[in-house]
Structure I
Amino acid sequence: MAQSQASRRAFLKMASVAPLAAALPSAIHAAAAAAGPMKITRIEAVTFRKGIKVGGGPGGNEDAEWFWVRLHTDNGIVGTGETYPYSNAEIGVLKDYSSQLLGRDPRDIDGIWRSYYKAMSMRNAGGADMRTLSAINMAQLDILGQASGLPLYRLLGGKTRSQIRVYNTTTNYWSMDNLRMGADTLKIAAFLFDRGVTAMKIYPFNGRDNYLSNQALETGMRWIKDIRDKYGETMDICVDCWGGFDFPSAQRIAHALEPYNIMYLEDAMLNANAAAYARLAQETSVPICMSETLATRYEYREFFELRACDVVMYDLTWCGGVTEAKKIADMADTYLLPTSPHTCGGPLLYFCSAHLSTAVPNFLIMESNYWKYTHQFPYYVSNVPVPVKGAVTATELPGIGAQIKPEIFRNGDAIVETVAKA
């Protein structure tokens, strides 16, 4: 009988959300109403012991570069959020803003976001402040999902797709069974292709002082040509420049890539000048991707209005959080622009990006990294999504749904600091 009543309650909660799922505020507010009142009673920062060794990691990259924010509530639910990479700065910000969180109802997603954002905006919004807000927002949604019994993607509008196509970020920083780009480019492409991953991001261009020499251009183009010669159009290619070039160099790269039908060119320059990106986008047929380095819909707005990008990338742990990423995606959709989430942080970012990618209609492809989901993430979380036939699936567990391993807290790998408590 108890099980039947629990099932009925879960069904009623689901039913109350489903008709409203098309609108983010309505879906979240319906779930919040079903969850019942609560308040935040304790805030914790979770960092990780240095020197943890996980299989096959390149030197210096075994350490977790992320940290977690945990929000405890008076009804016993604990929500976990994540950001990276500068935990000292972010924990300092968390301490400064803790008074805005303690005693608040975590269901007030937009209210907490707005009060936090207003406070930071009057002191030059961005940086550690924005990353911390992103983690707090993620933790709030984790609480809301657990309280309502719904997976995160349900709170974000429900399922638009079941399978989320991924590409693999391929650098020498993250080892792929000791293969290295440049020397082993085709072996890496074969490694991915054999596992069903038919898209890869590479970093072929390197220059000094924001300038790309003819030799460096030719060296980078060799990677592209080799992949195309071997796999034709069956391997999609994304090219990331990590903001490394001035306009003339970015222009030369884009023109050189035009015959090779790449998926997109990402962050060819720093994000400081939307007009320069608009000019680049107008002068090339290569789709221009912007940018994990932008935060909030307010920063993306100018790029949309100037037609300065063709693909919209955001990082949920940097852009203002999960709900802000959804708003950015919705804004992009009004310009008929696809989205491609950045996920090369920690495991909760990966989980949440899968949830958002399940929900948004204008999804293109999601980032993944073989070394992270094969070696690093499973050390901390037991149910990491692994690509099958080049795609992952969001978990159906409530909230974020990441099953964090309790042993990392018992053995001292996870270090918990109470930042504030009521």
Structure II
Amino acid sequence: MLNRKLTIFSWSMYDFANTIFAMNVISLYFALWVTVDMKGEDILYSLALSGSMLLAAISSPIMGAISDRIGKRIPFLIFFTFTCCIFTALIGLTNRLFFGLLLFAIANFCYQIAAIFYNALLPQISGKGQIGRVSGYGTSLGYCGTIAGLLLVRPFVLKYGRQAAFIPTAFLFLLFSIPCFLFVKDRLAERRDKFELQIRGAFRKIKEAFVNIKRHPDLFNFLIAAFIALNAINTIIVFMSVYIKKVMGFTDPEIITFYIISTIFAIIGSFIAGFITDSLGSKRTLSIVLGLWCISILLAAISFNKIVFWVVGPLVGICLGATWTSARALVIDLSPPQMVGEVFGFYGLAGKSASIIGPLIWGLIVWAFGFLGILKYRLAIFALLLFLGVGYLFLRKVQDKKIALGDDF
């Protein structure tokens, strides 16, 4: 029992670690470094992010299938995490915009691929009927990592500027990943095939998975819903700091405080969502969360003073925490045990594809309507509502797993 608790805690610590990167690099300091410090357009950040996401989207199903075929997750997790940390640290050593964008693209690609192997470890460390709860533990601890990362990096930023955030962020990401590397073990039998056979087998299984997904409407509709809704959610994650800096007029200390408060509510949301997921079902929980997302985005679009926006932050935090908890559980509910890595790969494909299109649409709207001043950002926010609404409609087509007991997939 003690070993199992250590395994779950160590697995969750990777959530703690990688959200430090997600917040400090993707959501906060790199976006502001590009658009404020280096005077770059939003579209430049959109292109760097979308390019790395395109490569990650193409690679995700292949990586998931190969890990299933080989029977290993941890070695891949270690490699991509370490590489991400190296290139993140290098951003802190450059003062050239385009070189910084290239380093970010490589770091983000590795970060996204590492998450595939991390998520695929969830079924083997969770007890029966506890996937939602364990997923909630990971997400909650992950947002604790967000707060820790903000607080630990804040002194460097306030003293030396935003670029000083990247080296300590890389160090913290790697440091807090170590428990997962050491105490979470692969339990799948290792495949001894030659590597060429493993690759061919992986591609064959990808083709089979596409066929299976088309034959099972619940899984197919969920992946479509995830793709559409994540266009909005991923774009919010990427450009929220730019929005509150340029539209709402927040100072850097206020932005950090805003994110800390929002993250506290994300912890609460993810923790509660884990129990609600196990009680109501992952599909019902995710449907409720998407409705709350629509309310949050609408408030963000019509907020004209900081007081109202301090309400938006906690709502977005709750939505973020609950989304990752319930969606990750729904992926597993809809996946056969022998194909969890592959299905997570396709889920990653949906999410990463959304991180190609959503930020590009944001960047294009801001660029095309530049003559409108800060109003261009409000138009971009309104555009995200459409994605959330259509995603919700597709999610409604997914049969609740607590009812669909006869589903054979």
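When Rg and Dmax of the Cα atoms in Å, for residues 162-249 alone is computed across structures I, II, the figure 20.9, 58 traces back to II.
Out of I, II, which structure matches 1.7 when distance in nm of label points 7 Å out along Cα→Cβ at positions 130 and 282 is calculated? The read-out comes from structure II. Upon calculation of relative contact order in percent (Cα under 8 Å, 6 or more apart) from the atomic coordinates, which of the structures I, II produces 21? So the calculation was done on I. Of the structures labelled I, II, one was used to calculate Kirkwood radius over Cα pairs in Å, giving 22.1. Name it. Derived from the structure labelled I. Here mean count of other Cβ atoms within 10 Å over residues 306-313 has been calculated and equals 21.4, so which of I, II was it run on? Label of the source structure: I. Please state which of the structures I, II yields 0.65 when FRET efficiency 1/(1 + (r/R0)^6) of positions 234 and 290 (r between Cβ atoms, R0 = 30 Å, to 0.05) is computed from it. It was calculated from structure I. Source structure of the calculated read-out (helix-only ellipticity at 222 nm (-39500 (n - 2.57) for each DSSP H run of 4 or more, over all residues; to 500), -27500) within I, II: II. Computed over structures I, II, FRET efficiency 1/(1 + (r/R0)^6) of positions 186 and 274 (r between Cβ atoms, R0 = 25 Å, to 0.05) reaches its largest value in II.
Throughout, read-outs are computed from the coordinates displayed, never taken from laboratory work. Fair warning: this is a prediction, and the values are worked out from it, not measured in the lab. Cβ atoms are built from the backbone, for glycine too; each structure is taken alone.
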